[in-house]
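Enquirer: As structure tokens, here come the structures.
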Structure P
């Protein structure tokens with residue numbers, strides 16, 4: 001393999017540095033002008049291209065950007081940038097949005113895409129004097145909505161969850177999904193000059209989609225789980241995503257389709273994959289936006305040559321293409337959204353929103369130039385049109401959104417989505433349940449099964465790891481036999497949970513343990529990389545300190561993740577019907593998280609959730625002192641409002657109780673004795689500094705004196 005010469009390497013490094021400086025500076029300028037950064041990056045490319053830099057310093061421009069070795073390096077970076085941009089676009093696809101807004105999205109996408117194809121074809125033939133196949137490709141370019149640009153503008157305007165915003169994104173996603181097979185077919189027909197090649201590309205595209213959403217989905221989910229849970233590779237998930245992205249892109253390239261189609265489809269799969277967390281997505285975005293994407297957009301801008309637009313005819317073509325492309329998108333997008341059920345003003349917003357350009361459409365246009373299906377002049381005209389739409393669209397959206405107030409139905413949906421964003425359980429994806437007699441597995445697994453059932457109803461991923469600690473060799477046979485029923489019950493419950501959709505059951509085991517310390521280390525090791533550890537215990541009050549057993553105390557105290565403790569005097573979780581669950585809360589986040597767990601249990605049981613807040617009448621004067629009962633109750637009401645807001649998204653019946661007392665623990669105990677409760681759920685964090693955990697006086701009082709089974713969520717994050 002022939003490498004770069006030292007001179008070529010030097011020029012490539014300088015060119016990359018110049019491009020990045022120009023891109024980031026122009027992007028920052030665009031941001032300060034309240035424009036998308038991509039607009040600034042495209043403008044930086046125009047400045048560095050033949051229009052400005054090339055005209056002023058042609059020798060230096062050719063040396064930096066047009067020398068063969070440097071051009072190949074920049075082209076490689078640009079292709080990686082395009083692939084990562086399509087990966088991110090795929091990740092941003094919300095299949096729930098596509099399903100929820102299927103009707104207006106379908107009509108809006110159908111009308112706007114078909115009419116854009118027709119308008120682009122006629123414009124190329126009549127105005128630009130190009131053949132039919134060139135016109136079809138221009139139509140493909142016009143049909144694409146820049147989803148990334150639209151998403152960023154809607155996010156900056158805090159409107160991304162409005163119904164019209166979801167329809168805009170749904171139509172944009174549909175336009176990209178349709179565009180890539182069309183690009184592949186157009187490229188195949190143009191390259192091979194045969195209709196059969198185009199039909200073969202359609203067949204290959206269909207097979208690729210089928211395989212990716214069946215075998216590809218299963219493999220992606222499996223690989224994401226294994227790399228995250230079973231390896232210690234730093235940034236292992238990011239490396240895996242890049243490997244699978246390039247593999248998918250390579251497959252579509254080998255099939256004669258375009259590599260960007262593979263990257264986009266894999267991004268759609270990754271959007272619902274397990275272990276796809278915010279850190280992973282931010283890592284991909286950082287890699288793209290810090291290096292590869294700016295290079296891509298600057299090079300896209302460098303293809304613009306304004307010297308080809310000296311004539312009045314070219315300027316007229318820009319104005320006419322802007323009018324035609326915008327009119328088609330706005331009018332037919334509005335019509336489709338209106339037929340799909342949106343109101344008039346919302347439909348108008350959709351029409352304006354889907355007219356945004358400057359993202360994937362630019363990538364498609366570049367491919368057209370490389371295939372010879374678009375001239376540099378046509379590309380220049382289109383790029384200027386794209387920049388103008390990015391400049392004009394936000395102003396039009398501002399004027400229209402003032403006339404589209406939030407409906408009551410939409411307000412309810414927005415509140416549910418916001419509640420889910422604040423809630424605790426949606427963030428819990430990996431749970432470990434030690435099947436070890438000391439930890440009372442028969443007491444914990446029914447709770448895990450109930451949470452799994454509720455997560456299943458929400459369509460959320462919930463992976464349960466069953467960790468079996470084998471009995472030591474010195475265990476007497478009769479003791480081992482006595483432990484078997486507990487283990488059998490626990491495993492049966494976990495097996496039942498694993499039959500639910502989106503619920504996976506993993507099994508791990510350790511060798512024989514000789515003492516509690518060995519078991520402790522084994523469980524803590526198994527719990528690494530998990531979000532929640534679930535254990536059972538019998539509460540005992542010893543020397544004014546609450547203890548659940550030596551192993552339980554050590555796990556609560558030393559675990560790095562949250563611990564859900566199922567506390568009961570029984571060996572097994574009570575099978576009596578749970579009709580009412582008490583949730584005492586003090587307003588701190590760990591207490592709110594416990595309330596969210598209680599809500600999922602209430603949904604599974606069909607139980608009523610009773611939210612309780614105890615306000616102290618005489619608090620420490622160091623902080624504040626309040627003796628006015630109405631104001632105290634108002635303070636409690638605010639706390640309960642927040643928790644009720646989070647839990648009511650699950651549709652469980654909720655009632656509220658407020659007490660004013662100096663001892664919250666005793667008041668909770670009295671409420672349990674007074675009401676017909678079958679379960680109490682508490683939140684706490686470990687305040688202990690010695691060998692035993694300290695969960696607070698209120699929790700200690702409730703667990704030590706109440707005969708009602710309790711769940712305690714122990715957080716290890718200081719509040």
Structure Q
């Protein structure tokens with residue numbers, strides 16, 4: 001069937017057809033004739049719809065949905081229907097085709113998924129359009145999880161091809177990915193996808209760090225391979241003797257994972273032992289999996305000394321995202337710590353493909369459907385449609401926990417919860433009503449505060465009282481999204497009930513004043529006094545925070561309507577000619593959207609203290625003008641992900657006269673005297689820099705820590721300071737405080 005689109009060049013069509021052939025190649029084992037017809041129809045519709053669009057890189061836009069479809073099939077493990085929806089995921093949003101056209105050409109299910117993937121239109125104003133769009137996607141997740149999985153593939157291709165985007169937009173997209181998509185990929189068991197998301201985010205936010213670690217990983221590859229082979233040799237001999245099919249190999253950890261280890265362990269790269277994990281995958285039938293996995297574990301621990309506290313048994317009790325594996329850490333040759341993961345082929349497929357692979361084995365393992373339990377929690381979060389979208393995203397994100405604990409009910413049932421959960425979280429986890437009326441909690445038969453943090457193995461019993469109700473302080477106690485959402489919902493309902501008294505007072509007053517248009521009158525009051533809603537007005541009146549007589553002073557009744565009393569306005573002066581566009585002067589340090597930042601009333605953010613040379617972005621605050629943040633600011637992910645529409649492009653203007661505050665932490669071996677003098681000589685005498693403050697304290701355990709605040713011109717100068725201080729023999733680490 002010939003394509004109707006005519007705006008493609010011959011070279012464009014060659015690229016498009018080649019990409020489509022690659023897609024069909026990965027689909028061929030998964031589709032029948034009916035699927036093939038649907039795929040072809042979706043392909044032709046996408047090619048036609050996107051014929052006038054190109055990506056920022058200049059290539060035909062339709063290559064994007066084709067690649068998203070390939071990722072869905074080859075990397076996530078979805079089927080032909082997902083490929084159809086992936087090909088169509090942008091047509092309703094960006095082309096002449098409507099959702100009705102999709103429904104007519106395909107079916108209700110395809111239309112539902114495509115609708116879930118389509119962003120909200122711009123006809124409404126939201127506090128955070130990003131949050132509203134993501135809430136829409138999550139709303140469809142509970143109907144068909146493929147919406148989120150296709151969204152993952154869409155985000156993955158966008159992240160892989162961010163190079164053509166403007167820097168501040170790259171940061172915004174990376175922040176969204178880090179804030180929501182990477183944790184969600186983890187929750188859905190898509191570990192490979194999650195790791196790549198984290199690596200790509202690091203590559204954008206800290207490109208130099210990413211490049212340095214990647215180079216070090218590549219440089220150590222030969223030595224690492226030799227070590228893994230030596231480590232596995234005696235284990236393979238033992239496995240050969242029992243005649244079980246198996247695979248053994250080493251896998252390097254992601255760049256982002258290694259970066260986190262460098263930060264938390266505060267050691268140089270060559271001192272990180274667990275750069276890789278060794279994996280043993282056995283090919284046995286399901287009823288023998290546990291037995292053979294533990295047998296392999298005994299072989300490993302007979303040969304190498306294990307570290308008992310590092311044993312993780314997710315074979316007996318799988319994670320809440322269906323992950324099953326035995327993890328242990330042993331001391332290998334040369335005294336190096338080696339993490340070993342032991343699992344079956346079935347477990348490995350679920351670990352690699354997550355939710356998609358889970359469906360293949362659903363109902364076979366005899367395990368409860370852990371994903372369905374989690375989706376039930378998501379459904380509960382969706383039950384409150386009037387909730388604030390930013391609150392919803394925060395609550396949802398709290399459900400994407402990585403580490404878990406297991407606690408026991410009085411009946412002996414085992415409940416898995418996020419690490420850090422409190423006794424009150426447990427009450428809400430059991431049932432909403434149990435949470436609402438929680439009066440006290442017993443842990444291991446002892447009364448504990450509601451904020452008591454639970455640990456694995458705790459036996460928990462909730463004592464309820466029908467008179468008990470949630471209050472504001474409870475929000476500070478709980479950590480799970482379900483508990484937060486339910487407490488907020490209860491408080492809003494209580495607020496609404498109290499507000500009914502305020503509403504009745506308004507109705508009586510309006511009747512006395514003969515105001516016949518009730519909603520119009522209330523809206524006038526809400527708008528004038530900037531209440532967030534009618535309910536907020538009613539509640540303020542109910543608790544005597546405001547009085548109707550005072551609120552009505554600026555108003556009068558005309559034609560049975562409440563209207564504001566006109567206020568005499570000052571005379572309008574003659575319109576002045578617009579000022580010429582300010583020029584960049586010697587004082588200008590930063591440009592915002594190409595203009596001097598002085599036009600916007602800006603400040604350098606105290607949370608990260610940007611220095612000339614740092615990657616930066618501008619964030620428009622609600623009350624304090626512009627704040628300039630570093631790209632890797634601790635608050636950047638939250639700001640960029642939740643309020644991306646307030647982010648503006650910012651860049652430095654080279655200005656040698658400017659100085660900036662930079663703070664360093666210095667750690668070293670406490671040798672008594674001389675260190676302070678050496679530090680002062682390097683900074684003040686050798687480098688001629690001004691020190692704003694210097695605090696140093698020695699420990700009783702043979703080390704010291706110091707915080708030093710400097711005035712520097714740029715990051716290059718800061719790097720010189722760091723390298724110079726590291727030359728002092730007793731200093732082990734110098735790092736910038738973020």
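Enquirer: Name the one structure among P, Q that relative contact order in percent (Cα under 8 Å, 6 or more apart) of 8 was derived from. Mind showing how you got there, number by number?
Expert: Numbers: P: 12; Q: 8.
The read-out comes from structure Q.
Enquirer: Determine which structure produced the value -13500 for helix-only ellipticity at 222 nm (-39500 (n - 2.57) for each DSSP H run of 4 or more, over all residues; to 500), calculated from the coordinates; the candidates are P, Q.
Expert: Values: P: -20000; Q: -13500.
So the calculation was done on Q.
Where a number appears in this text, it was derived from the coordinates with a stated rule and is not lab data. Since we're looking at a predicted model, the values are computed, not measured.
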